[in-house]
1. Upon calculation of distance in nm of label points 7 Å out along Cα→Cβ at positions 77 and 229 from the atomic coordinates, which of the structures P, Q produces 3.9?
2. In terms of distance in nm of label points 7 Å out along Cα→Cβ at positions 133 and 237, which of structures P, Q is highest?
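Just so you know, all these numbers are worked out from the coordinates, no wet-lab data involved. Here the structure is a predicted model, which is why all the values come from computation and not from measurement. Cβ atoms are built from the backbone, for glycine too; each structure is taken alone.
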Structure P
Amino acid sequence: MNIPAIAVHGGSGTIPSSIQDSSIKKKYFNALRQALEEGYSLLNNDVPALEAVTKTVCILEDCELFNAGKGSVFTAKGDHEMDAAIMEGKDLKAGAVAGIQGIKNPILLAKDVMQETDFVFLAGSEAMEFANRQNYELMPDSYFFTQLRYDQWTKIRGSEEVKLDHSADEDPHHSTVGAVAADNEGNVAAATSTGGMTNKAWGRVGDSPLIGAGTYANNKTCAISCTGHGEYFIRGVAAYDVSCLMEYKNMSLEEAANEVVFKRLKTLGGEGGLIAVDAYGNLSLPFNTEGMYRGMKNKHHTMTQIL
């Protein structure tokens, strides 16, 4: 047995050439490494996988480098709308939120939906009402403002163009964040958080908060967090598809993850990647784009990479 184990991602896609600058690359490495090490430390101290992925994603939400929490992109209205989901594999409990504003750590609100309500998914004003009842402090707009995100938005503001997480540009901010973990009890959990697409309109929601599309966990199979062009992950029910291939076709974690990322998503035209872990601590981090911000750690191996 190879547990505990944890993996993190900060998005997949075309890596801007500016990332090759050593100072910027160091910032990404440090952010990913901090999240990875703190999450793994919790697991090593017998903290459940659910708590480990929650803490890990909170760290990434607090880092303006990534498109989640503090670093969330601007919508067409010039504000920030965030989505998040979390799921544990023991009892298949899950919680998700979409279109929320002013919440410092959306993943915490998703977790509260799972643990404090009988529901799975809350969106928009009703999700914000729930946050108010849970006494969440709303952060001012200035907390979510970053100059690079603002400059990115102004380039397409007023048009119908939207900018996907994996678009090629020179903006070193990137994408959706996520974490998956297996603990010493063999329980798995997954968490994903995102700020969506730059200049998005019409209340667009991607795969990140959708259980089975961008986030899924089942002790019988694995825990998965996805990143990329959300519409294709939704259409392919990508996260659940990995689990199904393991459960019903007896594929290994790596075989199932590769089948979904390199074959099924590509057939649909989808670009992106995922991180996955099974109850034995096996890890898989495939992507079909130029690169993916990612890291993983178990008792035998530690890896943090951008490309």
Structure Q
Amino acid sequence: MSTLPKISLALHGGAGTILRSTMTPELQQQYESGLKAALDAGYSILKGGGSALDAVEASVKSLEDFPLFNAARGAVFNHEGGHELDAAIMEGRNLDCGAVAGVSGIRNPVSLARMIMERSEHVLLAGRAAAAFAETQGMPLEGGDYFYTEQRHAQWQEALLEDQVQLDHADKPAGNSEKKFGTVGAVALDASGNLAAATSTGGMTNKKWGRIGDSPIIGAGTWASNDTCAISCTGHGEFFIKAVVAHDIHCLVLYKGLSLQEACDLVVHDKLVKLGGEGGLVAVDAAGNISMPFNSTGMYRACRSSDGRDEIRIYKD
């Protein structure tokens, strides 16, 4: 009796100090609906026999279009009052990848990252030149109004008053410093056995000097190899770059023989913690196993697989 190939999809909408005490039922429902829409978008492609690459792009585009997540439409403001967006995408069959950093005016940076992968000889393009490349490929640019949200503007005004670069955070209730690492991402295994990963972010509120985090850095915030796994990270990017988190998990699986869960737990709960890094990731391996570890209070996350796993979660329990 033949068995159908396994398909799996996991995604995240950011991690950090996400507290029940500051989450209204209405807001939680909105976050969960955004995660579900992204899960449906990607998994329908996998279920129809589509590629992992198409699935992660579709899921991340859905998250980019959802204004509560810090990516594209809901991106935070930089110091100058604009939006600088980062994204990456990678497929595990040939290690093909593309990334964009510090770009403005792009509705779906993950799709630009894919264009860079497929239509240029480069991996990473940045800033105005990346936007110029997008225009040569027929990708329309959006005005600043498209990316404006009241919540992000209020965060920026607060950061300006404090003269601080801030992680994506909403409220700061008495006695709590609420931090949210607002990155989105997805990983998938398709029926052909191919893995893919994609990540997108608006970075940090009030960021200066063209700061770039781990999301568009292949091997730090994003990685996919059919030999092992696909990874998309969310957290304090500087620490994820130092720890080369996504590639480290790949190496632990490939060279040390760790399971996906063992490798993810070692990196997220031990190596990152020792560095002072906070955040999490979503991962899927070549067998379709899913891991979604985080060392923060919460992580917006969801997954679905053909063996019946179907989850949408925010908190640790």
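1. Numbers: P: 2.8; Q: 3.9.
Matching structure: Q.
2. Working: P: 3.0; Q: 1.6.
Max of distance in nm of label points 7 Å out along Cα→Cβ at positions 133 and 237: P.
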